[in-house]
1. Figure out for me which of the structures P, Q, R the number -12000 belongs to, where helix-only ellipticity at 222 nm (-39500 (n - 2.57) for each DSSP H run of 4 or more, over all residues; to 500) was derived from the coordinates.
2. Of the structures labelled P, Q, R, one was used to calculate distance in nm of label points 7 Å out along Cα→Cβ at positions 29 and 133, giving 4.3. Name it.
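Every number in this text was worked out from the coordinates using simple rules, so none of it is lab data. Predicted, not measured: the structure shown is a model, and the values here were computed from it. Cβ atoms are built from the backbone, for glycine too; each structure is taken alone.
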Structure P
Amino acid sequence: MPTEAELRVDLAAAYRLIHHFGWSELIWTHTTVRVPGPEHHFLINPYGYRFDEVRASNLVKVDLTGRIIGDPAQEINPAGFVIHSAIHLVRPDAGCVMHTHTVAGMAVAALACGLLPISMYALGYDGAVAYHDFEGPSLDPDERARLAANLGRQNILILRNHGLLTCGETVAQAFVRMYRLERACQVQLAAQATGSPLVIPPDPVRRISRERSDVFLQAEGSQGYSRDPNPEFAAMKRLLDQQDPSYRE
């Protein structure tokens, strides 16, 4: 199991990658990771920081009530706490929760049809996408139960009129799922913009795509197709190390 220090580095890397891919929105949205131990603490970004300013050392540790563990001078965004604590509270398997407000993600979240199974990535999520209706800014702790209930056991959640959310056992899994979900949304909007009929593959193809969707998302310590449990995330961390390794500090 990764140590807290290792998780801090991976989470800081995720924030830098969200910035790199243009998924950030000023200082808003969050990605969190569960810290090992019985206390049920998790790490979240410090309120007011750009994502390219996030480092392993300035991530904030909080408990499920929103209480900051450690430096009382640190701050967090209450809305981020509500959304992420809702999932960490009931999903011990969801070690990492990632949430974005991209243009493509928010646009698909505003469509009554939601995510359509018309691209390779979207087909991988066919039948595995949960939805949560918009209730306004997520500041009401009572929303947590409804959000968690709507997510259920899925790892993909589209927050209607709001944005995208992914879960993973690891930071790497949540990140790669978000990358694929974001691409699926971009492709759908591009296809819909042509005004031409959309091609939805037959059920057998959709079933195979769904079954094989996470074949490359190995759990830590498993025997997968690579010695690295997630070579995509490892490759992105190498990119960050070339560009600006300060996320590790």
Structure Q
Amino acid sequence: MTSEINDMIPDATAKELILAFADDELCVGQNHSWWIAVGPFLEEDLAFTSIAQDELGHARALYSLLSDDIDLVAYGRPHSQYRSAHIAELLCHDWPSALVRHVLHDLAEEIRWTAMLDSTWLELRTVATRALAEEQFHVHHAVSLVKRLLSTSEGHMRLASVLNELAPLGREYFAGSDVGLLASGVLDASLAEQERTWMKRVEDLLDEFELDIDWGVAIPSQGREGTRSKDFSALHDEMVAVLRIDPLASW
């Protein structure tokens, strides 16, 4: 069916889903960019720089599906109009938190893009195909580094508590409404199914190191509903710093 439908007009639910995804990518890309020149060693400095550029590029591509004025939609909205998950907004200015958010985000991102690969929204399908190709590097980098660190006693000690703190927050990546999106072919996996797949991927990664996540109850979708995290204001200030210096600057 999806191969035959090529002129689908996205409805409000589809646009809200894409806005939330774009906001997640924008926040994580901006947060990754903080590590430029301050990474724990040169290889990670370069890796986070490259990944930050990719995530910001993904955000830009998604915003372009929603508006011709990308700068306005990315940077010009009131805070309450952003839809990013709180875990994406956290500054994570310590290396264990940054690395754990990196692996949780990119495992989620891979699953989210995969659910859009055959979308009847052709422009979204094109963006997903390109982004997923880049995502293979992100996931490989995050997973391999986390495994190397967890295999040491110090790395296990430092990462275990952060994983238990942040992993439950990652469930908000899959919060929101997907009503009608399976029937219309925008997605080929529901948000609930994507969440289950992601949780299983995280558990499979950690089983090797005898780490269990207490997932707790489902995380309220505060970010999706317009409530910002404690770190968002500072993060947004970083985002718009150039525009405040030069209002005519463009992405």
Structure R
Amino acid sequence: MAELKLRAVKKMFGATTVLQDISVEFAGGTVTSIVGDNGAGKSTLCKTIAGVYHPDKGEIELGDLKLTHLGPHETREAGIEMIYQDLALAKQHDVISNLYFGREKTRFGFLDQKAMTENAQAVLETMGTKLPSLTKPVGLLSGGQQQAVAIARALLFSPRVLIMDEPTAALAAREIEHTLDLIKRLKERGLIVILISHRLNDVFAVSDRIIVLRSGMIVADKSVHETSMQEVVAQIMSA
């Protein structure tokens, strides 16, 4: 399984340094949670991995592939998918349209609706997700079902890295449990799973490792078994 490596990554917005000397590795078949206070650099770090931002210094590699100067499209082609907190779904369109938007399957110049539907059903089945209809507008689905659609959209294209930004923030208790179960299944499939979350109960439920960011720097990087919720909170809050 390929490793994702960041070496001495630095990112600036104008004169402000938002990531400073980030060196870290992520292994396949693991869940790593990135936590920190607002403005700690969590989203910037993940968007830099996903190609939304380019680092001003440092290197990013996935296996033998250098990602440092690739954009979002190229990093997706390399196997990195990011699910944003707002899920980036077209709420008025149906599930199939959302799953394949921009990457539709065609046959003889026409949309291959049959293949897209079969593939979608297969992915949702492996996720253990049941939706009322694949032709129903996504906006009519529950929050948890919409989260599942966003995850399925990423999995359709066999990613090696899945980054999830606050995946349980807006979900009801039952939907949170289902999403956490999905994350565990992704780990079992050998993916590198990276979570941004402020819900420490969820972090400790699924993570192998917790990284604490503060002011754009890694201030703690420990196995979940080597730390505690109290210690993580203290590391987040320390001045």
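1. P
2. Label of the source structure: R.
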